[in-house]
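A.B. asks: Please go over the structures that come below.
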Structure P
Amino acid sequence: MNKVCAAGTGSFLEEQAEKLDIKITDFGKIALEADKPARLGDRCTVFMESDLNAHQQSGVKKESLISGLAYSIVYNYILKVVGKKRIGNRIFFQGGVTNNKSVIAAFEKVTGKPITVPPHFDVTGAIGAAILARKTIKGKETKFKGFRRSAASYSVNNFTCKYCSNQCEIRSVKIEGEDKPLFYGGRCERYEVEERKGKGKNIPNLFKERLNLLLGDFTEELPDGRPTIGIPRGLMVFYQQFPYWRTFFKELGFRIVLSSSTNRKLITESLEKQQAETCFPCGVMHGHVYDLLTKGTDYIFLPSIIDSKAEKINPTKNYNCPWVQTFPYMARAGLRDNEAVKKLLIPVFHFKYTGKILNKEISSYMSEKFNISKAKTLKAMKKADRTQTEFERKLETRGHEVLKDLPEGKKSVVIIGRPYNTNDPEMNLHLVEKLINLDVLPIPIDFLPLSEENIYKLH
């Protein structure tokens, strides 16, 4: 229902039903009993949950809250998905949310038009995919074993693969009448079917190359008496600006410590520390902060970076996402130990205003916090800026090489997204490795020579 916001999905309703202590199957029935739905608006899930809690505390009836949630789904969809597009007279409603009669009723009430629900509303997407597959195959022989296979007996067993540090949870499905079991859940081809093994052998992993360029010659040093600065391995401070901050702090006499790579244990830790529902990359940062605390770092660097550096021809404000701006404060709120809170460094920086404004922000902070002179800070900033510029230049240079020599007979795709999503294997569910195993070359977006194109004339 909404490709952008969690507040427009069935999973959001299910989460709220659980918090209100009702079964999702009873949601529609209870909502339709309400005399007056609560006004919850169409905002982000975090704000909507705050409104829900406020209404609960003021004594609003449960059925009114549930009915209000049904309306919030509708308003969210109309304002964030439909937008300025015209709503026609024939409205077709499909998908799992259609199981919820109160949402259908809310749509009819808000639009003032009847809603048509198809008989197979929950699998219309699957039917469409099947039709497209049939058109693509065009009578060729397939490996489809027929619908009767769905009636066959099968058993599922789970085991943890300990071949590497990923420790994937592998599921083995043994189907009656089949000689070999089916496996899924692995991140490599170890348990894949034979015809998929060996693919991608000659395809470079450009995302690993990018990580190597990002880290440069960095290696974690042994304790040597210098104060330590911990940098979480996430968001833009690491995946975009690590060359800058690593150089900056090293020049000022600090030893850099990185948090561990994102892994399942760290994700679990994040869920326990999280105080509010955020995007996944911000949520996982709680685990990175905790990891650095367990490593005993003297300080943890969590700057609130309001905006990013941009070309002079860029007419946009270049603001960072509000979650990225405010995560440091959420991390601080999630810590119960006052000594741990004291380790957090949370300055506010405006990288869009590189020059006098940024110079003053960084030099003032380093002077107040560590009594480091302005001249020394500015010298470190200049060297850091050169290192960052060189890193970005190397990315484009490697990108030019790749684009000039794309592998013949193979598909190449550019992975578009925030670097902290597209470059963290655990965050993107090892998408890069999966594409390579499909004989596809994935290319990081910052490998493209985007600086050579002026998109602002067109957009």
Structure Q
Amino acid sequence: MTSELERLFEHLRFASISTDSRHVADVRANAEWLVGQFEGMGMATEIHETPGNPIVIARNKHVGGRRTVLIYGHYDVQPVDPLELWDSAPFEPEIRDGKIWGRGGADNKGQHFVHMLGAEKTIREDGELPVNVIFLIEGEEEIGSPNLVPFLEEHRDELACDIIAVSDTGMVALGVPTLGYGLRGITCLEVMVKGPSGDLHSGVYGGAVANPAMAAARMVASLHEDDGKIAVDGFYDDVIPLEDWERKMWAKVPGASDEDFLKTTGSLESFGEPGYSIAERLWGRPTVEVNGIGSGYQGEGSKTVLPAEAMFKLSCRLVPGQDPAMVQEKVEAHLRTHTPAGVTIEIEKGHSGKAYHNDPHSDYGKAAQRALTTSFGKEPVLIREGGSIPIIQDMKEILGSDSLMLGLALPDCQIHAPNENFAVENFECGILMSQALLKELAKA
């Protein structure tokens, strides 16, 4: 195993789960480990306290007249449940079948670590970096980055940069370099459906009073037409349509056909807004999805109960033109209109973030494309991402800089799920890509 992989394994062994207070010490230890890595590279490094988890900042010696590049990443990870579905221990990384298996490999430790290693290698080979670099590695991305926006606003001047590089997205297929130029936004809601004052016997009271579980099912079903189109009034009003060049390009992207997506997901057939391919739905159209639903007895065997409550969680992925607050209002209005008689609902609004979009044909975009071509040996494809990184739009609004999204995670990398993995080939090419990127941005 190479020394670079050994150091990545050290990084992955920290159980830095930001959403679980039992892992506060692990999160802190991981941040301090990063400080040691940056200091070992000769970078000036600071650990900034927040009301939550620390933010690590590192920078080389800045030279006047050079481009300044901010490289963003996060060291916190998702929970590992259900643990029994992992083929190996999530925080004891190992290599199998050309992949690094372990929580955080793809999201995001492996991806931001290639930039650290690329910078380190460039300093070792050339004596210095060709650009001014600021690394910003936070510990709360997986819980919505609640303290990063205040940090950016407070340190706006120190973080001023020409362009931002982010590797927290995906590649469409192994060996196909991918430049992302857009991200969907997000807004979330949780709905509690309440009926009788307590659980009831389904024989004694079934058919006499409203069943919250059935009411929740009806409300969820009302969100879409039978063909998959979203049925919320006004949901599509502000959506900016896809450009013709995007639809033509995406139709040719390797690994992004409907058949490819069905194979990756193990699904029988596609379902969603009619008139669009799966790639177009994922990268350029909005959605309403159910992320969780529950009510009544969940144990073994039968329990004939009419439950007093039910709940469901929703997330809406948004595209350019849509405002998260407005979408929340429209979905809430729809749910209240479609609340069956005999139950009441309580709606808790969750985290939100706007969609992000930039011009992949800008000077910086072209520099990123050249770097990807150099490191992977072929020209990259240009896509938007189906996922959401709200802080990317926040950085645009606060720092005034666009982000180059140089994703290295494959479609089957299992982020947020058991058996998360990161291709060794992408880890190695990612280091080369980072080196090439800094050199190309210096010339942009």
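FYI, it's all coordinate maths here, none of it is from the lab. What you see is a predicted model; the values in this text were computed from it and never measured. Cβ atoms are built from the backbone, for glycine too; each structure is taken alone.
A.B. asks: Given a computed value of -0.82, -1.05, -1.27 for log10 I(q)/I(0) by the Debye sum over Cα atoms at q = 0.19, 0.25, 0.31 Å⁻¹, for residues 263-318 alone, which structure among P, Q does it belong to?
C.D. replies: Going label by label, the one that fits is Q.
A.B. asks: Supply the structure label, taken from P, Q, corresponding to helix-only ellipticity at 222 nm (-39500 (n - 2.57) for each DSSP H run of 4 or more, over all residues; to 500) with the calculated value -10000.
C.D. replies: Q
A.B. asks: Have a look at P, Q and say which one yields 2.9 for distance in nm of label points 7 Å out along Cα→Cβ at positions 199 and 215, as calculated.
C.D. replies: P
A.B. asks: Once relative contact order in percent (Cα under 8 Å, 6 or more apart) is calculated for all of P, Q, which comes out largest?
C.D. replies: Max of relative contact order in percent (Cα under 8 Å, 6 or more apart): Q.
A.B. asks: Can you say which of P, Q returns 4.3 when distance in nm of label points 7 Å out along Cα→Cβ at positions 303 and 383 is computed?
C.D. replies: The correct label is Q.
A.B. asks: When you work out percent of Cα pairs over 32 Å apart for each of the structures P, Q, which one comes out largest?
C.D. replies: Between P, Q, the highest calculated value is found for P.
A.B. asks: When mean count of other Cβ atoms within 10 Å over residues 167-174 is calculated, the result is 15.0; to which of the structures P, Q does this value belong?
C.D. replies: Matching structure: P.
A.B. asks: Identify the structure, out of P, Q, from whose coordinates mean count of other Cβ atoms within 10 Å over residues 111-118 was calculated to give 12.8.
C.D. replies: Structure P accounts for this read-out.
A.B. asks: For the read-out mean count of other Cβ atoms within 10 Å over residues 119-126, a value of 16.4 was computed from one structure; give its label from P, Q.
C.D. replies: Of the options listed, only Q reproduces it.
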